[in-house]
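The structures considered in this document are given below.
Bear in mind that the values in this text are calculations on the coordinates, not laboratory data. Just so it is clear, the structure is predicted and the values come from calculations on it, not from any experiment. Cβ atoms are built from the backbone, for glycine too; each structure is taken alone.
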Structure P
Amino acid sequence: MNSKITAKELSVGYGRRVILSGIELKIQAGEIVSLIGPNGSGKSTLLRSIAAQLKTIAGCIYIDDSSISGMKENDIAKKLSIVMTNRIDPELMTCEEVVEAGRYPYTGRLGILSENDHMIVRESMESVRISELKNVSFGSISDGQRQRVMLAKAICQEPEILILDEPTTFLDIRHKLELLSLLKILAREKNITVIMSLHEIGLAEKISDRVICIKDKGIHRQGRPDEIFSRDYINELYDIDDELLELAGHQGLV
């Protein structure tokens, strides 16, 4: 079986500063993969490199059998969409207009949306329950609502691969659970590959087909949730003891 995403002998970072090296990945179509690990370990750097937002330092990343280094930006955008945690402030744009930007890989230079494009925009907004924000200024909504608008924009691209960096940030428990349910639907019913970083290991355990643990400038361990989420290993991954892990769990920090 061909992998949807493959990374070989990959080193990623900024300029010549290597953050992660020796990365080997094979991620299948329709698979939900979560990256976990300490803050600053390189999870976001790896996601941005897979999404071709960062140039790799060494090695190759492939979508299907094509190296992303040889793909045009517009062709990558038709295969892959990404939702990052960094804030954006589109001036004087409504939430619907932000979501519509997800159709631009398909609209040509003039950026004119067809009836089919508008239908996809509506369906994308409905899927994350933000239809009521259609005519609301993006700059006036809450952080949690912004997160859902950006997810709708990513879905609107009709990607084969969806990359999310800490997608539950700013979301309350209801919307976290709704997001996880939506991601499962996208993976199971539309065969979309989902790759995301999560700091809430309880959520990662529930939703993931596979978990990749990032630490010490590389992949520390990877496997099914039942192979990863033992108390001893989580303590090792995050350099914490049982008492601190239990306290973090009670406070919803992991």
Structure Q
Amino acid sequence: MVKKRAEWPQPDEYVIAVATKVAPYGAYVTLPEYGEKEGFIHISEVSSTWVRNIRNHISERQRVVVKVLQVDTQKQHIDCSLRRVSTEARRSKNNEWKRAQKAEKLLELVAKDNGMNLEQVYESIGWPLEDHFGEIYKGLERAADLGEDAFTELDADESLKKQVAELAKARIEIPSVEIDGEMTIQVPGSNGVEVIKKALSKGLELGSNRKGSSIEIYTLGSPRYKLRIVSPDYREAEEILSSVLTGVTKIIEKSEGTIDFSRK
């Protein structure tokens, strides 16, 4: 069971829900991130199209992503929506859930090794990781890459920091993201080749300043050039791409040239 820091979800928040009872008028669910609190999806919130059979959309024990509509803490009731969850929101939340599960499994090992319960481990290092990195698993990924150095500024017990860093190194595989594309560059005039060389060198320089990422730029035969970026983080890869293309474009257009980039 993945644990959330807050006791209750907030309206408009996307949460994981597990259906416990499906009736003709709606579905009852529990929210595992919030201590199995009960929620309800009215049939009007099941689908944006006419619902002929609610079980075609949700069934008992099915795990789904829902959007929180209203929270009544006095009645201990949460109104949820299935139809207001976009494909992107569903993908993002499911990914967050999987990462949180992996983080919690590692924290469970820490609890077992130190004679602590899971709540104590969250308070001692789980929530400090979330405060510092924005997400517990992101902090673990940093430790898998940098070791205990990733936790230098983390406000937590030193022995726990060391243990968590060692477990992260041993158990967490850092994913890599690859952006592969092709630039078509043309610059008029006798010095066009030199301008292109200067622009590509600048692109390599801009892309090489990010630790843990790599960049390649090479010719496919004028005017086509291959651009390949590998990074442990999707956002980082996109930032590198933006920086490289901005730098190259600035030099090319200054000499009245043109550049077009397409992903592969």
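To test your reading of the models, identify which of P, Q gives 13.4 for mean count of other Cβ atoms within 10 Å over residues 56-63 when calculated.
Q
Out of P, Q, which one gives 11.9 for mean count of other Cβ atoms within 10 Å over residues 104-111 as computed from the coordinates?
P
From which structure (P, Q) was distance in nm of label points 7 Å out along Cα→Cβ at positions 112 and 192 calculated, if the value obtained is 6.6?
Of the structures listed, the value fits Q.
As an exercise: Kirkwood radius over Cα pairs in Å, calculated from one structure in P, Q, equals 18.9. Which structure is it?
This figure was derived from P.
Starting from the value 2.8: which structure in P, Q was distance in nm of label points 7 Å out along Cα→Cβ at positions 48 and 144 calculated from?
P
Using relative contact order in percent (Cα under 8 Å, 6 or more apart) as the calculated read-out, with 25 as its value, let me know the right label among P, Q.
P
With distance in nm of label points 7 Å out along Cα→Cβ at positions 128 and 184 as the yardstick, tell me which of P, Q scores highest.
Q
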